[in-house]
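See the structures that follow.
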Structure 1
């Protein structure tokens, strides 16, 4: 197969998320141009774990209204979604989430400068819906304990943080909760 070297590198987590995104864009263009073998690369990327790890702190109450909560549905269906297209920055962040990344469900209290964390899971695959937007297939933890941790900077719904920043800013309780 002509893409064997790339396929092996994808499966062994040698590519960063930026490199995977570039590879995906190229493979999609080749597939649209008639290269059917490029589909193997596209499929592999959708199950690939990047070399750089991140955690996505994800808000789950649209319009900050608990009555609009999405976390219960996400857990029942084993997914995580984000479709607020008006926020290009957040859409881009969500579209760049990859297999192996952790999603932590958060509810922010800006006045107290804390986040209430109510659950977490690991991305097992990335799929696309009929609108061409990614949604995440999740292995949600059974963790039901809610903890409060420091608010980490921005207050976006989709708040992606590199592991180095999390290790520097989060208390030990967070890591114990994440492992539980």
Structure 2
């Protein structure tokens, strides 16, 4: 399992809901958690590892004195959002790229755990940003889609380098045949 980078077509996929929670899903979730931590990330969505279903893992900071809250979310949705704030955001599929993105300040998220239990979380600030960012991935929406025109202009060099690297990997056969970006 590895994190795919922009413009890999898996990042634009609208993911299907998971209808069964079997051992394969549990193993995949555990691998995603390990990969997220190895990459020093706070969240990872299934399309970022080229999977087409609704699975998200997150490590939500809770404070300096307490360990982060580890969340594995199946079929997550934002059911309410309020307020707005703009803050710096990055993505494991866009290494080195950070821009200010406007998001809801407070969200209510619902999701199923790996045991099939429905959960609800109300959160603000960074935790709210994480939920929105990761759920966007499940809809094929990337954080670059939420950038202002000016932020996109400042990001152009990064985006061009990701595309160049992707095309080079295609030429060298490092990606499966038929893999082509949808831009």
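Values quoted throughout were computed directly from the atomic coordinates according to the rules given, and no laboratory measurement underlies them. On a predicted model such as this, the values are computed, not experimentally measured, just so you know. Cβ atoms are built from the backbone, for glycine too; each structure is taken alone.
Identify the structure, out of 1, 2, from whose coordinates FRET efficiency 1/(1 + (r/R0)^6) of positions 39 and 111 (r between Cβ atoms, R0 = 41 Å, to 0.05) was calculated to give 1.00.
2
Given a value of 2.9 for distance in nm of label points 7 Å out along Cα→Cβ at positions 23 and 143, calculated from one of 1, 2, which structure does it belong to?
Computed on structure 1.
Just checking, which of 1, 2 has the largest value of relative contact order in percent (Cα under 8 Å, 6 or more apart)?
If we compare relative contact order in percent (Cα under 8 Å, 6 or more apart) over 1, 2, the biggest value is for 2.
Of the structures labelled 1, 2, one was used to calculate Cα Rg over 2.2 N^0.38 Å, giving 1.09. Name it.
So the calculation was done on 1.
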